[in-house]
1. To test your reading of the models, identify which of P, Q, R gives 17.9 for mean count of other Cβ atoms within 10 Å over residues 67-74 when calculated.
2. Quick check: 17 is what I get for relative contact order in percent (Cα under 8 Å, 6 or more apart), calculated from one of P, Q, R. Which structure matches?
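Derivation of every value follows stated rules applied to the coordinates shown; laboratory data play no part. Computed from a prediction, not measured in an experiment: that's the story for all the values here. Cβ atoms are built from the backbone, for glycine too; each structure is taken alone.
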Structure P
Amino acid sequence: MANEMYDADKPIEVAKGVFHMGVQDKSNSFSNIPYLIVDGNEAAFIDPGSMRPEFFATVLRKVHAVINPRKIKHLIVQHQDPDLCAALPFYEKIVSADVQISCPLEAKVLMQHYGTVTPVNPLDDGDTITFGNGRTLVFAMIPYCHFIGNMVTYDVKTKTVFSSDAFGGFTGANNLYADKDYPVQLTAFLGQYLGSKRALEYALKRLEKLNKTHGIDLICPQHGCVIKKEQIPVYIEAAHALTVGGEVEALAAKHGITLD
């Protein structure tokens with residue numbers, strides 16, 4: 001079966017009330033994927049995306065195709081990179097007047113530089129947010145993967161993990177779901193953007209523990225492709241086998257520097 005594709009106008013419901021709002025940056029073999037979670041008369045928006053006009057316009061069209069933005073009660077940022085959250089001040093003007101912006105504690109200090117005026121709610125490992133008809137999101141910190149203040153978000157209702165950069169991949173196509181080639185794309189992405197194998201192993205084992213305790217039916221990364229339940233073990237194995245931080249070794253060799 002051909003892999004479902006996404007486009008500039010179509011939000012795609014990948015789980016109950018979970019909408020993929022992806023934007024493809026083909027010139028960089030990259031994608032930026034916000035996720036909108038709608039429950040009852042409220043919504044949470046995870047990693048709302050870039051301020052680049054063409055990217056912002058695409059995501060905004062998709063938001064309007066799903067709900068009135070005034071129903072968005074939570075703007076959730078999993079780490080501080082501008083492709084995830086530079087659009088915050090734009091959304092701040094059109095979402096619920098009592099919106100809450102939440103992010104990892106270590107990312108809070110950087111959020112001020114995007115020009116938001118809403119006080120930022122700092123999150124710690126194990127914190128939760130409940131909205132709509134009792135829908136609960138649980139936050140798990142995965143420090144240094146690739147920023148000290150990085151986290152994943154777990155939607156209890158659908159058993160979906162929004163994995164931030166973890167399980168992200170380079171892809172020049174707009175495939176919605178990961179296919180047989182995705183382990184290579186994942187390896188290229190994580191191998192370039194992560195510098196610590198220890199941090200990667202912690203993140204993977206944290207997800208494995210989450211899977212054992214609560215179950216994971218879907219992994220939704222902020223870049224690349226959505227990973228279905230039956231494929232998750234394959235990609236976890238590929239990530240465990242990954243070598244990261246190669247640029248450091250390359251520069252050390254170039255300059256004759258010995259690393260312990």
Structure Q
Amino acid sequence: MVRCVIVEDEITSREVLKTLLSQYCSDVMVVAEAFDVRSGRIAIQNNHPDLLFLDIEMPDGSGFNLLSGLDNIDFEVIFTTAYDQYAIKAIRFAALDYLLKPISPDELVAAVEKVKIAKHKKNIEKQYDVLLKNIGTAAVQSKKITLSTADKIHVVAIDDIVSCESDNYYTIFKFLDGGSLMVTKTLKEVEKQLEEYDFVRTHKSHLVNVKYLKNFLRDEMLLVMVDGSKIPVSRRKKEKIMEIINNL
């Protein structure tokens with residue numbers, strides 16, 4: 001049984017979520033409810049949940065304020081939100097989950113299943129530290145993401161990533177120091193995370209950090225990166241790559 005606390009300022013939203021949980025997630029038990037940051041902290045401290053459903057915008061602050069005020073985060077979190085796109089991006093970077101209102105039963109079930117798996121695998125405090133730092137800073141160069149491998153979670157700076165290469169359902173991250181990591185994410189998922197931070201798809205199997213381009217070998221259709229690696233460019237991507245290079 002998964003014990004959960006719901007922190008949501010709208011009573012209708014709380015009731016809808018409880019109804020969905022009872023209908024579709026019978027192994028999730030609601031042990032407490034709260035309507036703002038203050039009452040949410042009290043509910044968490046008194047009930048020690050496995051899972052927290054957390055609204056982002058509340059009358060006395062945000063869900064991030066609630067998390068930052070806790071001494072210990074030993075539970076999983078599913079954020080609920082209707083509109084806050086910036087917050088959603090930060091959540092994605094920390095590899096957490098969120099549900100858009102109105103909540104879809106299928107998405108709720110999928111999120112709860114991921115929580116049950118993740119609670120046995122992940123170093124939760126490390127993830128939330130990355131999340132709160134991403135929310136509190138505006139500088140792209142200080143942004144970090146978490147990368148999960150088979151045995152641990154790695155916190156890496158986006159600026160340390162030179163390129164990413166697809167390996168079926170995995171992605172290999174290559175770094176400035178010559179190191180690499182293989183993570184259980186598709187390149188499409190990675191591209192969605194990094195596309196607004198000067199990363200561009202050059203090929204169906206390759207994503208590169210534009211700031212680390214060194215040369216473009218046009219005859220061979222290869223990009224040379226600062227680490228010496230050579231990345232293929234597909235013919236349909238050539239025009240876009242040339243435009244990027246000309247604008248550097």
Structure R
Amino acid sequence: MREETEFRPKPLVDIGGKPILWHIMKVYAHYGYREFVLCLGYKGSMIKEYFLNYEAMNNDFTICLGKQAEIKYNDTHPEQDFYVTLAETGPDSMTGGRLKRVSKYLQDDDRFLITYGDGVSDVNIDKLMEFHRSHGKLATVTTFRPASRFGILDINESHQVKNFIEKPKSDAWASAGYFVFEKKVLDYLDDDATVLEKEPLERLAEEGQLMAYQHEGFFYAMDTFREYQMLNDLWKSGEAPWKSWT
């Protein structure tokens with residue numbers, strides 16, 4: 001992704017003219033979750049600028065110049081009631097350290113949702129939450145079955161190819177993010193060097209406190225330029241599976 005991320009953070013890389021961060025937030029908002037805390041790191045000031053300029057860039061407006069300077073926004077946009085906290089969490093903090101740093105901004109509720117800033121999915125947040133409430137554990141991770149990078153060949157003893165499957169889905173499950181945590185999960189985090197996916201999640205799993213929500217639908221992480229192109233092609237085609245909002 002160097003072509004895109006050398007000059008801006010990955011969450012600001014565009015899909016169809018909007019940052020992937022915007023797409024992720026729109027999925028959550030579709031299910032009624034409109035209060036966000038963004039953990040800023042690499043080039044986080046650019047994300048601050050994006051939201052500081054959001055009204056002007058997404059509305060027609062009238063501006064009065066001079067000493068009585070005033071701006072009047074003439075339109076509205078669907079993100080009217082998004083409540084976004086932009087929190088600096090350090091350029092070198094690990095995932096668990098970033099979460100620990102923003103814990104002061106979490107609501108008084110015992111439960112919160114968290115995900116990464118580079119993957120889009122059509123996960124049903126309502127069903128994810130229902131699953132989390134049903135098991136009573138501290139943590140839920142959304143999982144998916146990744147497709148193989150290669151086509152699979154079924155070869156007989158005579159070396160004849162009997163069947164060819166183009167990039168089949170794996171039988172194993174991988175993490176897609178889209179976590180649901182109880183606040184007690186914060187007790188498993190130590191400092192900026194804490195990697196959420198290492199000791200904290202491993203401990204939760206050992207203690208029987210980590211459950212997997214098995215998502216059979218779409219999930220795609222944007223880690224390479226090719227994946228960036230694929231997501232943009234899906235958006236242009238009008239068939240983006242993660243576009244749950246109207």
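1. On the way: P: 17.9; Q: 13.6; R: 8.9.
The read-out comes from structure P.
2. Numbers: P: 17; Q: 10; R: 25.
Derived from the structure labelled P.
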